[in-house]
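Asker: Next up: the structures, one after another.
Readers should treat all values here as calculations from the given coordinates under stated rules, not as data from a laboratory. Note that the structure is a prediction, hence the values are computed from the model and not measured. Cβ atoms are built from the backbone, for glycine too; each structure is taken alone.
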Structure 1
Amino acid sequence: MMRFVNFLIQLLPARPIYAHCDIPCGIYDPHEMQMAAHSVLRMVNLINDLKPAAPESPFDERKKIISQISRLTKVKEEHAEKVKHEVRILWGDYFKEEHLKDYPELHDLVFKTLKLASKVKQEVNLELSQELLKNIQEIAEIFWETKGMEPVRIKSGYPTEGELVLHK
């Protein structure tokens, strides 16, 4: 019987499984979702900055712009999905019922942020991307407060000219 099981294991392709442990491990940080939101905003800015040199630009130039838009859009969508992933981890694994009592706006904020991240994937919209970053920063502030730490905003140094929410 064991040989048969080993034989089946060899036939089936192995796939990596990703999870932020369901132990729970107690290791959570809103940094990744902030980085992803900044990346979304940066990609939208880069897409919006793309312009042909002339209205009737050569086909090769237009191909380069189309290629660049495709690449930037792919990265924007990947990072918007990463925002959703990171928010879902905090929501499902970290935040508890007592946090909702102390922060009654949290449920609505998380819901709106997840919906906003989906919308940001669908569009190239600067205002929505900025709103996504703002919501993520609010979630990060609440996160640090629930840990008993004072959240602080610092200049990110990124081309988005935004801020990061850290703790003292």
Structure 2
Amino acid sequence: MENLSQEYMTRAEFWLLLNCLIYFLMNGAQIFETLVFVPKWTVNPPYNFHYLTDKNGTSLKSFWTAFHSIHEIIFITSIVFAWHIPTLRNWLVSLFILHFSVRIWTIVYFAKNIIEFQGIDENSELGNLAIRTANWKKWNYVRVAIFVTISITLATVYWFIF
């Protein structure tokens, strides 16, 4: 690390700091959604699934798609700018793999179920719907906890390296 220029270190620090800040903003939105919005639509399914539809102005698909896309570009950029700092690079790559694994889980499980829930109307009789929404809510707590842990780890790495 001694051979790296101050300019290189400053860029690496900037992108890691930006990565941390965006991650904490994203976590704030996830925590808010988990504590405020999720309890509204998961109670008494399918009667409250109307909260998930675009017609009520609460669809978060565009918001999350944009937010995650921007964040992942910043995350990858922070890896690129930290590439010649082995300890930082290793932490960032490991955390990105974990982050991306949770994103795949989000797409495969959470988004898939939300889309399906949006297509169910109030008059539908589905026996296991209460169990499915309760499981979605439970696993969402786990998912948000993993994302929060990743961001805290990123901030800790930042603290110890810079």
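Asker: Computing relative contact order in percent (Cα under 8 Å, 6 or more apart) gives 25 for which of 1, 2?
Answerer: Working through the options, I get structure 1.
Asker: Where does the value -0.60, -0.67 come from, among 1, 2, when log10 I(q)/I(0) by the Debye sum over Cα atoms at q = 0.12, 0.13 Å⁻¹ is the thing being computed?
Answerer: 2
Asker: A further question on this structure: Identify which of structures 1, 2 gives the largest calculated value of mean count of other Cβ atoms within 10 Å over residues 80-87.
Answerer: Largest value of mean count of other Cβ atoms within 10 Å over residues 80-87: 1.
Asker: Quick check on the output: -24000 is helix-only ellipticity at 222 nm (-39500 (n - 2.57) for each DSSP H run of 4 or more, over all residues; to 500), derived from one of 1, 2. Which one produced it?
Answerer: 2
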